Structures are given as C-alpha cells and as structure tokens.
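Trainee: Take a look at the structures listed below.
All of the numbers you see were taken from the coordinates with simple rules; none came from a lab. Since this is a predicted model, take the numbers as computed values, not measurements. Cβ atoms are built from the backbone, for glycine too; each structure is taken alone.
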Structure 1
C-alpha cells in the first residue's frame, strides 16, 4: 500500500483567518500587511519567530517589542491551527481507518510544528515532517529524499498532495506521484479508485 503525504497550509488548514487581526494589531491594512507576511521562506527554513517578525516590522515601519512578537506568533499559529478544513480532516480520518499509511510534509516554522504535533488530527499521521526543523523546504530536492528516508520507501510509493504547483512539480521531478490539491472532494474521488470505499 502506498503512502499518502499531505501538505498542511490551505490543504488541512484554511488560508490563515487571523491575518486581518494581525494587520490591525500592527496598525496597517490587510493589503499592506500581506506584502510582508507572506515573505516566509527564511522562517520556514528554520528562522526564529523574532527574526521573522522583525523583518515584518522593518518592512512596515513598525517597532515590535518581545511581547508583541510573542502575541503575533501566537495569533499566527492559532489562525493556521484552530479551524481546519473539516472535509480534509474527514478524508484523513477515513484513510487512517483503512490503515493507509499517512504522513505530513509542511513548510512551516518549528514553533508552529510543536503545536501542530498536539492537535487531534495529527495522531492519524505516522510521520510529521516540518521544514523549520530541517533547514530546507519544498521544493528543494533534499526534502524529498529526506521524506523517503523517514518513510523507508521509494519515490514511486508516495502519493503527495500540495496546493502549490511549484511543490507538485518538485515532487514529480523526484519521482513522486504528486497531485495538485484542489479540494478534499476531488482527492477523495481520486483515492477511492486506489484505496476502496472512502465514503461519500
């Protein structure tokens, strides 16, 4: 039976609904806030919370003290984690009930990773891999090899879902069966043919 590897952001999670509140906390519009917020590559590759938010503060011309960094980090993490996409969680639960081996591969900072490991849906994954713990991220070639080593399988034994085409392309180049995520319903329909009855 092949492994199924899920991305997290905008697959299991919604697009972070805390963004407007974080923008308001910094006294800027959402549009202005997002020009800095989505520059997360260094953060996802192991950068600290302080360095990430300091970069945002510099970009926006806002001073952030330690207390505000702590508050914004908490808001950011809660926004990603507190309200997952229920249809995706249901799909994960149904696959786990069939004993399909599941793993998570997320470009995410280590602070987030430690919280994500404790949420209820995480128990369905046999492995959770976060870029912030590794120092490299999707679509780096090294991350696919790392996951193959963790799972103990060949590239052809992995089905991978991600909402970013660049990550899908990177996984395809590594030999994975990588598929662009559009919805839980679409993935359920695809997987039903391979893994049997997954419900409606």
Structure 2
C-alpha cells in the first residue's frame, strides 16, 4: 500500500521520488513509478517480505482488496505472487491513474482500480474477498470506523485474512470478536498485524 500520513518519515529503502520495486513472484525486481502525491510512502520491502512470508500458503488463487492503495505496493505484490485478482481503492486521481498505467505495463488484466474514498467504496454492494490489506493514514481514527464496515457486511469470507497497519505509539481499537490475531510485528513507528477471520457470531 501507499501510506498517506503526516508528517512523512524515513520509511526504509523506498524512494520518496515515487519508485516501487516488486520483491517477489512473477514480477520480481520490476520497478514502477507513481506520482509523489499525498505523502504516499510504499510499505517498505522488509515489511512486505515478512507479510508475504506469513501469507505464502494462502495467496494462490485468492481475491484481494487493497484499501488506501496509494502506490499499490501490497496488491501488486500479491498479484505477482499468485493472487487471482486484486481490487485497488484509491481516492487520489493521479495515484489511481498511475495504478492503471502500471497494471497495463505489467499486462495484468485481473485487477481493477476504484478511484473513490474507502468509506464510499465500502458503502457499495459488497463482494467477498480472501485477503484485505488495510494501511490507513495515521492519527485519523480510521480503524474504529472501518472495522465494523468490513465485518457487518459480507466483504470477508470465513477464513479470510486481514492485514492492518497502525502507529505503534497508540493503542488501536479492538478488532471484531471474530478476528483472531495470527501474527504481529513492530518496525519503528509502525505496528503491523495479520488477522484470521472466523464467521461472525449469530
């Protein structure tokens, strides 16, 4: 994902000029460009490597949703590693257009880009996903709003996975009761989490 959070900080080895390198799979080492718009910083390569090691047995044939897509780092990495499809949700028109162009350059026909806000997207008719990536802007209380939107509507299949990033210095809201923390790690200012989703309780 591309994070949009003030103020920008040094996020590792990713360029502030808008370059993204895919680190694994069919598109390994491909470099893509994206606009330096909205303070976007792709999830660092080391974090992505950890995340996709966690998901290594669950990506093949999966349908993925990349919320707050930005550069598209997470959804593109998932597609490169065998996901069947990905939907990118990004409200910034320049970033959404760059995502479409990068997907075209990769000759990828199994992805769609939705240029709208995340809450607006989650108000549309839901479809069930196997993997959801959620890396919202920090310090805007997004998780408290998005957890119920994702869980109260059938966006998540039973047994699906939800990846969440949040600032490490603040306590995030509790996830839904049927989300079970599978893995967690901290890196500098960021805490990243992978949840496994059980069917909602009746």
Structure 3
C-alpha cells in the first residue's frame, strides 16, 4: 500500500552525509511507489527563536508553513540529522520549536494533565549521524537526545512506532563505509 512519506534532511548545511542519506531514502521510497516529499533544512530561511514561547504571536515564515503542511499531509516522517554536542543541530531544534505548535501538533484541554495529540496516526523514523561510537551513545550517554525526540517531541504530538538508526562513527569512516550506509538507507526507503 503506497504511503505519503515526508523526508526531512535536518542538516543545516548543504552537501552533507545527512543530505545523501535523506536523498537515498526518498529515492528508495519513490521507487517502491510511495508518494514522497523531501525537504532540506539547509534551504530554509527562518528565525529559529521562539521568542517569548507558545503564547507569542509570531507569524510563521513561508518555509515553516510548508513544513507544517507536509507534516499534516504525511503518514510517515523520516528525519535525518547529525548529532552535535549530543543533540540535534540548533537550527533543527528551532524549526521544531516554531512548527510543532499548540493547535497544530498538540492541544491542552482544561482538566487534563497531558495534551491531546493532534498528529496521531503517523509513524516516524529518525536517522542520526554521529562521531561518537554507537555503544558509547547507548551505554554511557543513555541516548538522551533520542529519548527526548521520542517522548518529548514526536511522541507528545502523537507519532507512534518511532524508530532510530545510528550511523557512526562518521569521523574516520571510509568512503566505502559511507557508501554502504547510503545504500542501506535506500533499501530502508524501498521497504517503507
């Protein structure tokens, strides 16, 4: 059954490994007959600062309106980003702050402790490139960035079946290793 898939290249710079992974996933999914949209953070220009918070009346830039439209449209979202200082890049976090707003992604109801999840029914996959070895991320760092993405961001908005894939260590990896990662992600897109 064809799916509507949004692939977000969450690297703030052009010509990155994340960009190649995002393109490979999108191509694989498209080849498998899915309806695919690819957005690149590096091509977006917006103020990543939320300002005074959710109560501030700050209009969304056109690129952020497009991100919201594509999230509302999709059934499955794939985010590909590098890990910097144990977390996603600041520009990606700023995009999330500005886009996943009350009334769009969630809604608080009087008398309820947890918000209503307005993006329920969607699945997500997060692919992360890192210089830190995978074992260190999970055993020592306890994958704190992954836990935040899963429960405090995507999960809070209603995404289910959230999967993480780590490509590491990038530092010191060979061209053959990186080509293998790209080919693997293309196959993941085909199997979406």
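Trainee: Which one of 1, 2, 3 has Cα extents along the principal axes in Å, for residues 108-163 alone, as calculated from the coordinates, equal to 35, 26, 21?
Mentor: This figure was derived from 2.
Trainee: Taking -14500 as the value of helix-only ellipticity at 222 nm (-39500 (n - 2.57) for each DSSP H run of 4 or more, over all residues; to 500) derived from one of the structures shown (1, 2, 3), identify that structure.
Mentor: Working through the options, I get structure 1.
Trainee: If distance in nm of label points 7 Å out along Cα→Cβ at positions 36 and 180 computes to 3.3, which of 1, 2, 3 did it come from?
Mentor: Going label by label, the one that fits is 1.
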